[in-house]
Structure P
Amino acid sequence: MTSIVYTHSDFARHVTPPGHPERAERLVAVERALAGLAVERRDCPLAVKAEVLRCHPARYVDRVRGAVPAEGWAQLDGDTFLSPGSYDAAMRAVGGICAAVDAVVTGAAKTAFVAGRPPGHHAERETAMGFCLFGTVAIGAKRALDHHGLSRAAIVDFDVHHGNGTQDLLWDEGRCLIVSSHQMPLYPGTGRADERGAHGQILNVPLRAGSGGKAMRDVYERVVFPVLKAWGPELLLISAGFDAHADDPLAGLEWQADDYRWLTDRLCDFAGGRVVSTLEGGYDLDALAASVAAHVGVLEERGR
C-alpha cells in the first residue's frame, strides 16, 4: 500500500492580484514540504462537469466559467478572483479529489493528499466566496457515496475558518458526518454549535482565539473522536487548512506544526485508515510548508 499526492502545473495558472494571500507561491511552499517524502505523485485530471453537478447547479458552473476573463482579473466577491487559468485550476482540484477518492476506496492507496488550489470549503451552492469556487471536499464525499456506493463518509475540516460551503452543500446529506473546528468569531461568521444539519450530522466546534494546540487536542479527544467512532465512517476526508498556525496572518488559534502531526495521526485511526485530504487555507509560506510536511508525512507513514 502507498500514499498518493495529486497536483498539477495548472494550479499555478490561477493567478490572484498582487498582495492577495491565496497566491500561486503557496504551492511552491507545498512542493518544498513534499520534497523527500516517499509518496507516489500523480497529476490531477480535469474533472468532467458532471462531478461538479453533484453539489452545484449547472447555471452556477456556467456562470463561473462565463466570468473567466481573457486577461487580468474578474472579481466574484470581495476576495474571490478569477484569472484566465482559474476555471481549469478549479476543475483540476475537483478532478484531483475524485481521483484520490477512487484510489483510496478501490484500495490502490491507503491515503491521499490533493495539493491544489483554489481552495473549496467556502463555496456554497450558488455562491463563490472566501477564495473558493467549487466545493471540492463535498464533491469528493458525494463521489464516494454515490459513485462508489459507500454508506457512511465523514469530513473533518480543521481550517481556521468555518467550512460554510461544505455545510451548505451537504446540509441534507444524511450519509456524511461533517466536523468543523474553527476560530470563532471569525470569517465567514457561520459555524455555531447549534448548526446541526437536516439529520443532526453536522458537528461544529468553535475555538477561541489564542486557545492554542492544547485546547484543540482536548476538544478533539473529548468531543470529536467519540462522535467519529460512533459514526463509523468507511472513508474520512479532510479539509486540510493550515491557517490555524501561530504564524498565519489571517487568524489566531496559535497552533504549531506538531499539532497538525498529532491531529493527522489521530484522524488516521478512523475509517480503517482510509483518508483523503485536500488543501484549503494556510497563508504564511514557511508555516504552510512546515505544516504540510507534518501532515503529509503522517499520511505517508500511515499509508505504508
Structure Q
Amino acid sequence: MTTALITHPDGLLHQTPRRCAERVARLDEVLRALEDLPLARHPAPMATPDQIALLHDRAYVDHIQSAIPETGFTPLDADREDETALSATSLGGVMRAVGAARLGVDLVMTGAVGNAFVAMRPPGHHALRDQAMGFCVFGNVALAARHALDHHGAARVAVVDFDVHHGNGTESLLWDDPRCLFVSSHQAPLWPGSGCAEDRGPHDSVLNVPLPPGSAGAEMRQAYIDLVFPRLRAFDPDLVLISAGFDGHRDDPLAELNWLADDFDWLTRNLCAIARAACGGRVVSVLEGGYHLDALATSARAHVMAMLRAFD
C-alpha cells in the first residue's frame, strides 16, 4: 500500500509576523526532508466555507475570509497579538490546510492509499469554534474526523495528538461527539494550561496524558503502553487521525520534553500497528507543531518513514 503526501505551495504563502515561531521555513524543511521518499503526492484542495462551518461558527468562518489584509497582518489571537495572524497571502494556506486533511480522509477511506501525511500550515489543533489561537485558524483534524463520519460511514474515529501542547481546540470541537475518541499527550504544566487527566468529556471519550517537564521518550513510551494503546484497541476505530506535532523533541525552543526522532518513529509504528489491526491501517497524520527546524525535519522524516513501512 502507498503512503500519500498532501501539500500545496499555498502553505508557503501564509506569512507570519517576524517574532512568530510558526513560519514558512517550517514547511520548507519538512518538504525537503521528505523529497526523496516514494510517496504518492497529491495537491491540497481548497475547503469550502460550508465544509468548515460544520464545526466552526459561520460568522467566524466569514470573518476569517474578510480579515485578509491588503498589506501587513491582521491579528486573530485575542491574547497574543504577534502570534496568530493573517497576511495578504494567507487565505489559500488556511483553506487548503482543511482541504488537505479532508483529502487525506478521502484517499484512505476509499482505499486509494494505505495512509497519508498532510504537510500544510497553519496548524489547527488549538483553533476554537469561534476563535483563532496558538498559530491555528481552523480545526483541521477535527474537521477531518467529522468528514470521515459524515461522508465515509465511519462509526468511530480516534484522534491521537502527540504535539507537546495540549490540543485544546480539537478537544473542544469534538467534546460532544461520542463517535470520536480524543487522546492528547502533552507537557504539563505548559501553555495553554488545559488537558488535565481528570477531563474525560461528557461521553468518556477524552483521554489526556500529561507528561512532566524534563521527561524523555522512556516516560512517553510507558504512558502510551499503559494508557493510550489499550484505550485505542478497546475503542476499535474505523480511522486513526494523528495530530503530529514534533515540538516534544529535546531541541525544540517552546517546550521541555526530551524526545528524539527515534521516539517519534516508535510511536508512529505502534499507532500504525493498532490501526492495521482495527481498520486495515487507515491512518491520516496532519502536521501540527515543531519549531526547531532540524529537529522538525528529522522527526517528520522518521514519522513518515514509519508510515511507509506500516504495510511491510
Structure R
Amino acid sequence: MAKTSQDTGSTLLVIELWGLGDLALAVPFLRAAAAAGRVVLLAKPHAAPIVARFAPGVELVPLVAPWTAFRGKYQLHRWPWGELGRALGALRARSLWAGVSARPDPRDHAILRLSGARRRIGFPRMGSSALLSEPLPRPGKPHRAEHWARLALALGLSIVRDAPARRSGRRVIMHAGAGQSTRLWPRQRFEALATALQGKGWQTEILDDSFTGVERLLEKLDSADRFIGNDSGPGHLAALLGVPTFTIFGPQLPELFSPRHPGASWVEGAPCPYKPCFDNCRFPEPRCLLAVEPEAVLERVMPWLEA
C-alpha cells in the first residue's frame, strides 16, 4: 500500500497556483489528505478563505506565481524573485515527505524538486518526468478532478464526496464575470435571461466582478438555490457549496472543467476548430461564446431548474 503522511509523521505539499475554480476542484483531495496527516498548500492568497471554510486543517503558503499572469508572464527581470525564494524556503523548512501537482506543468514539477520533497508525484510534460520521482500516466477521463483522484490513489487516500443537500427554493444567483474576456457571455444577455426567469416565478440576482472578496462571494453563493454563470471560478465555488450549477461555456470544454455537482448542467459554445483554446482566441471576439443566444440558454435552463 502507498504510504500516506500518517505513516511518516511529516508534511505533504500540494501545489495549485491558478484560479479559484482550479482550487475548488482540489478541495476534495485536500480534505482527504488533511484527514491523513499534515498538509501544506502552495496557492495564491485568495485560497485563504476557501481553505479556512472547506479544509481547515491545511496550512497555506501564499504565492502569486508570475507565470500565472495572462500577459507578460516571461519577463523574467520583473519576476518577484525574493517572494519565490521565501516561498521555497518555507516549503523546505517543513520536512516534506511528498509533494503533488495535478497540473501537467513543468513549472510545478520544478517547485516540487526545489522544495526538497522526497516523493514528487505528478503528470509529466515536456520532459518534466526528470523532476518527478513518480511520474503518472494521465487519467483516461481528462477532467481536472480525475487528476486529483489519480494522485489520491497513488498516495493511498480515499476521496469521499458527500451528496449535497437538496435546495428547493427559487432563488437564482447569476455571475456575469470571468477571469478572461473570452469567457464573458455579455451582461445584457444575462439580464434578458433573468427577466425571462422572473416571468416564470424565479427570483434572480446578477453579480459580476465588481462584487469582490472571496468570503463575501461564498456567503452570497451559499444563499442560492441555483447558480448560472460563465465558465469561471464562481461556478466551481457554488458547486463546492452544494448549489446546482448551469455553466455557459465558450472556448473551454465541459469534459475538462465542468463544476463537480451531480446537478451540474451546461450549454456549449458553437463549434470551433481551435477549441479548447485556453483563452487565447484567434479571432477579435470569441465567436463560440457569442453564438449562444439567451433563447437557447432559456430552453436548456428551464427543465434544469425544475428538475
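Read-outs throughout are calculated quantities, based only on the coordinates presented, and are distinct from any laboratory measurement. In this text, all values refer to a predicted model and were calculated from it rather than measured experimentally. Cβ atoms are built from the backbone, for glycine too; each structure is taken alone.
Figures for the structure shown
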read-out: If distance in nm of label points 7 Å out along Cα→Cβ at positions 132 and 164 is computed and equals 3.0, the structure in P, Q, R; value: R
read-out: Read-out semi-axes √(5λ) of the Cα gyration tensor in Å, for residues 108-171 alone, computed value 22, 13, 11, structure in P, Q, R; value: Q
read-out: With FRET efficiency 1/(1 + (r/R0)^6) of positions 92 and 188 (r between Cβ atoms, R0 = 30 Å, to 0.05) derived as 0.75, matching label from P, Q, R; value: P
